[in-house]
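Dropping the structures in below, format is structure tokens.
Each value in this text was obtained by applying a stated rule to the coordinates, not by laboratory testing. None of these values were measured; they are calculated from a predicted model. Cβ atoms are built from the backbone, for glycine too; each structure is taken alone.
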Structure I
Amino acid sequence: MEKTLKKQGKEIAGVIMEPIELGHGILPKEGYMKAVRELTEKYNVLLIFDEVKTLFRVGLSGAQGYLKVTPDLFVCSKAMGGGLPISAYGGKKEVVELISQGKVPAMGTYNANPLSLAGAMANIEVLEKDGGKAYEHMYRIGEKLMKGIGKIFEELNVKAIVKGLPCQFVTCFTEMSADEINNYRDWSKAAGSAPEKGEKFRIELLQRGVFCSYPDWHLSTVHSDSDVEKTLKAVEDSLQM
């Protein structure tokens, strides 16, 4: 990246990236995003975060809050609406105000849709309540589920990994270790080794009342300890078939 920015920085308007690859359970290595932020500032290039999956799922401040790196622009969607379709963008005042000044166009078919906005506002109010205790709960039970699945894999001698954040993580049947999967190329290699096992596992879970969009597992603020216990039992039974 540094070589590219040094050579072509004046031709590059911005660097857009997923700060956390949530769908594959991949977090950036320590210091990576801060280094990216420093490089984009050095070469006067906008840093844009794709937080469609991460904002309001990872936390109220999304991946940028989790990683403590502030982009110039970001886009969000999905969890923001609490089940209703919505997307939004935001960023630093000096960048975003170019739109209100009419210097940069921003158009859309459903801008300010009242139903979606009402749903998003109600959703965010719930997530903000009591200082974000909903997230504390979700992360606690998510970690319990992750550790539980990992323990079952180990006890049954199943070659598989559990990787990601407690709010959303992945499982994958592979000979690779979780530490060996650090980017989408690594993930493609791991996920492509035994796709039929993953599909069979998903169907076995479904027959036991657990819907998992394998390889992804999504936690919700309303999931309970009882739900985790039932899920772990379903995981164990499914793997023994």
Structure II
Amino acid sequence: MLTDRIAEVKERIASACIRSGRSADSVQLVAVTKNHPRTVVQDAIEAGLRVFGENRVQEAVEKYRGLSEGPELHLIGHLQSNKARFVPGLFSWVESIDSVHIAEALSRRLVASESTCSVLLQYNSSGEETKSGFAEPSELLEAAERIQGLPGISVRGLMTIGPFTQDSARITGAFGSTRLLFDRVRAMLPGVAIDTLSMGMTDDLEIAISEGSTEVRIGTAIFGSRGE
């Protein structure tokens, strides 16, 4: 049952928070619906979920436009500049900003539509070439300052994807380095609401929370394997 799986995920989050001396409501759950149909989204909304993540812009357009319930939608996959026009009115957050160029393209679309959007800067904490994101902390810090000044955009923090491994020490190291970089961004931008650190998915959410994550992106544990 979907409701049972949601309850299990929330219990995992709560238990991880307790072990870290944090309250359960300090971590936001983003339900990832990639490759799942619109009916699954509607079922999840009825089950009480309100914040969703999608990897592909076109899939989100087809799946979420016109939903009367109006869930909060986050883009967690790569944003191409030619897809930025779809963000206003659809996505409240873009969690995958990995260049100033993309942020500028998004800003132009937001200004044209008189909209705003919260964004996270994606950091490639694992160093894996298959992952998007700023590769160097210095590069991200420089970009953060420039992007925060763009109209329509509010920089809210960082997002990272943990390394593809069963080695918990490597995962911990990647998340820990992202937390340190998050703290540097927050110190560099005083007065800006840098409050969101998006780390952790189905297999590593507990480690992410122990390293300071304020948001986890969960798909498989709630909806099953993608495409099933």
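When relative contact order in percent (Cα under 8 Å, 6 or more apart) is computed for each of I, II, the one that comes out at 21 is II.
I have 2.5 for distance in nm of label points 7 Å out along Cα→Cβ at positions 44 and 100, calculated from one of the structures I, II. Which structure is it? Label of the originating structure: I. If P(r) over Cα pairs in 10 Å bins from 0, in percent is computed to be 8, 34, 38, 19, 1, which of I, II is the source? For P(r) over Cα pairs in 10 Å bins from 0, in percent, the value 8, 34, 38, 19, 1 is produced by structure II. Structures I, II were shown, and helix-only ellipticity at 222 nm (-39500 (n - 2.57) for each DSSP H run of 4 or more, over all residues; to 500) at -12000 was computed from II. Kindly point out which one of I, II the value 22, 17, 6 was derived from, the read-out being semi-axes √(5λ) of the Cα gyration tensor in Å, for residues 60-107 alone. Of the structures listed, the value fits I. To which of I, II does the computed value 19, 50, 25, 6, 0 (P(r) over Cα pairs in 10 Å bins from 0, in percent, for residues 116-195 alone) belong? Corresponding structure: II.
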